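Each structure below is given as C-alpha cells.
Laboratory data are not the source of any read-out in this text; all were calculated from the coordinates shown. Remember, predicted model here, so these are calculated numbers, not experimental data. Cβ atoms are built from the backbone, for glycine too; each structure is taken alone.
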Structure P
C-alpha cells in the first residue's frame, strides 16, 4: 500500500463559507477513489463517497478531538488508519491522508484536547 500525505493550511480558508477546507488530488484514469466526507466513528460503518468520473478528487478535512498527550494523539491516528483499512475489506492500493494545520487547543471538562482536521481518501487494488 502506498501512503501519501499532504498538509493544508486551514486558516487560509474563509470562516464564513459552508464548504470545509479540502485537498485536491489528480485522479489517474481508471482509478476509483473512496473519500470520507464525515467523521469516522469506531462503532459505525464508514460512509464512503465514490469518485470515478472527474479528473480531480476533493478530500475534505473533518474535525476530530484528540488527547493533548502526543503519545495518545498518535495512538488515535493509528486507530483511525486501522479502522479505515479494515472497513473496505479489500487491499488498498493508496491511502491519502490530509492533515490541517495549525492545531487548536480546546478546553473540555477540565482537560486539554487538540482539535485536528483530517481528510482521508483511498484507492482500492483492482
Structure Q
C-alpha cells in the first residue's frame, strides 16, 4: 500500500465483527428452532436479513472509500450514491417483507446484525482489544 492508501484495518475489524454478529444471530435462531420456538422460515428470514445487512455495510464502505479517496475533498457524487443506496435498501426490505413469505421477526433479527456488529466493535475498542 502507498502513503495515500486509507487505513483499512478498522474496516476489516468491523467487517469481522459484523460477520460474528451474523453467526451469533443465526446460531440463536437455530437454537430456538431446536427448542421448538422457531422454524425454517425464521432461519431463512434471519439469513436473508443478515445478508442484506452485510451487503449494506459493504456498499456503505465502498461509497465512503470512493468519496474520500481524493485526500480531503469529498467527491460530488457521494450524496447521490448514498441516497440511491438508501432508497435501494428500503426497496429491497419492502419487497422481502411484502412478497418473500419469510418470517418477518427472523428477517428483522438478521437486519440487526449490522447494528450488533458495530456495537461489538465499539465494546472491543473500549476495552482496548486489538483485532
Structure R
C-alpha cells in the first residue's frame, strides 16, 4: 500500500485507533464483507476491491502499525517521565521552559503559581 492508500485506510477503518482490534478481526477469519468502516458506509471487502489492494498488504501494514503503536506508547511514557523531571527542576528554581516543536505553551511561574501557560492554543 502506498502512503495515500495507507492514509485513506487509516482514516476510514482506524480513526478510533483500533489497529490491533481490526488486525485481529481480519486475521481471525471474519469475512471482510462483515468488517465495516468507522461510519458504516463501506465494508472492507468492497474497499479492498475498489482500491485494488490485496488483503495481505493490509495485514502487513496493520502488523507494522500495531508494533509502531507499542514503540510510540513506550516512547511517550519515557517522554512523560522526562517532562515531569523538567517541571520539577523548573518549579524548584522558578524557571520557565517551553517544549521544542510546541509553540505558545510554556511552563513556569506566573501570577497564578507555577505551571503550564496554555493561554495560546495555537500549538
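Things worth noting here:
- Comparing distance in nm of label points 7 Å out along Cα→Cβ at positions 79 and 95 across structures P, Q, R, the highest value is found for Q.
- Computing helix-only ellipticity at 222 nm (-39500 (n - 2.57) for each DSSP H run of 4 or more, over all residues; to 500) across structures P, Q, R gives -5000 for structure P.
- Looking at Rg/Rh (Cα atoms, Kirkwood Rh) for structures P, Q, R, the greatest value goes to R.
- Between structures P, Q, R, the calculation of relative contact order in percent (Cα under 8 Å, 6 or more apart) yields its largest number for Q.
- Read-out distance in nm of label points 7 Å out along Cα→Cβ at positions 63 and 87, computed value 2.0, structure in P, Q, R: P
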